[in-house]
Structure P
Amino acid sequence: MRHKYGWSVAKMGEIRAQELANAAAVLGVKSLHVLDLPDSGLKELRPQEIELLVSHYIQKIEPNIVVTYPVHGISGFHDHLITHAVVKRCFVALQQAGNGYLKRLAFFTLPEFVVKSNTGLHQLQFSTSAEIACVYKVSEKAMQKMYEALECYVTYQEIIEASIKKMQMPRAVYFEIFGEKHQKVLCALTENMLASVS
């Protein structure tokens, strides 16, 4: 995308970071940290370098819930696959080290029917109904906010038009949950937080 505009990697990074900040403002995100890592270049880094950064921010923020990509990365993009592996490793290591604030690791995903409705550019991956552990229903107002946030990605509009807007977007968000067994699909990531971990 940067080649279309004649921008350097650094310039593109600055612009995409600003677009992300604009989207976060639309969504009412209270805090945003952008790590200085190379886009499309995580495979060139030592995993430990990324793990140190991710672990640092997890320990700084002390979240109860950590959300990342599923193992298939949704798009299969190698940065997404690496992010899944790194965040999962950091979560498990920090939890085992006694960081009790870490209660749940979730993977944002898509169900089969959404992926199969995709007529856009990307070959997307889905999680099976057996793997999806949480389906969070969202309001029409929240859906509108999502589309407003997507409009903030000015440099990515061609991709958004050719992929996301051509999918049957449900009024729900889907998650896998790592290492937990539940009798029914959860309605929120905060539900049954004290459930036993297998």
Structure Q
Amino acid sequence: MKERIHPTPLSTKGKTIILLIILGILAMWGFAIYAYLLMPKAVPAHFGISGEPTRYGHKSGFFILPIVSTIIPVLFLLLTKYRFTLINKYPNLGNFPTFLITNLPKISEEKRGVWINKYFESIILGTGFAFTIFFFIAEIVIFFGEIQGKLSLWFIVFSITMPVWLILALIFYLRKFKLEMLKEIKEIP
């Protein structure tokens, strides 16, 4: 992308999603500390597909979940923070959708930043929020699975199908986003 896109502040929606992601991360860590204090020293460390424990370990292993679960939402927050640097200096590195890159120059200069923000608020931060919620639910369910000695069957199904639902939601929203952008540049009525 040859034209520079001027930084535009996030909307209230974007700032709210960032706040929700941060609160979700804090809730994950708060719950992890609370759960650690309640657990016996030896807890199930791995569950098989049937939900039964296949390996036991020390309760400190429970902290692996919030550590790993924090990485992805933080990456989404960093991508959003440096979105204009990323799109202005390294547009290919961002792997942005083709319709965004090809149609952005057709939008007036003062509105390009707004469209970048819409993309990051809806797609990037929305996905980050979905992951944060999923990881928090996973942490709670795994904690109760460790306490009860069996993981819930609904959670196994949920965790296997969740990526499919997330991908379908992203495809649907990207299509909606593309149609809104094409309306903006008046390529569709």
> Quick one: helix-only ellipticity at 222 nm (-39500 (n - 2.57) for each DSSP H run of 4 or more, over all residues; to 500) came out at -12500 when computed from one of P, Q, so which one is it?
Replying inline: P
>> Out of P, Q, which has the highest value for Rg/Rh (Cα atoms, Kirkwood Rh), for residues 38-85 alone?
In response: Q
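If semi-axes √(5λ) of the Cα gyration tensor in Å computes to 40, 17, 12, which of P, Q did it come from? Don't skip to the answer; put the middle values down first.
On the way: P: 27, 23, 16; Q: 40, 17, 12.
Of the structures listed, the value fits Q.
For distance in nm of label points 7 Å out along Cα→Cβ at positions 22 and 134, find whichever of P, Q sits highest and give me its label. The partial results should precede the final answer.
Numbers: P: 3.0; Q: 2.4.
Max of distance in nm of label points 7 Å out along Cα→Cβ at positions 22 and 134: P.
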>> When distance in nm of label points 7 Å out along Cα→Cβ at positions 102 and 126 is compared over structures P, Q, which one is greatest?
In response: P
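Out of P, Q, choose the structure whose coordinates give relative contact order in percent (Cα under 8 Å, 6 or more apart) equal to 33 when calculated. Can you show the working numbers first?
Numbers: P: 24; Q: 33.
Of the options listed, only Q reproduces it.
Coordinate-derived values only; no laboratory data. From a predicted model like this one, the values you see are computed outputs, not experimental measurements. Cβ atoms are built from the backbone, for glycine too; each structure is taken alone.
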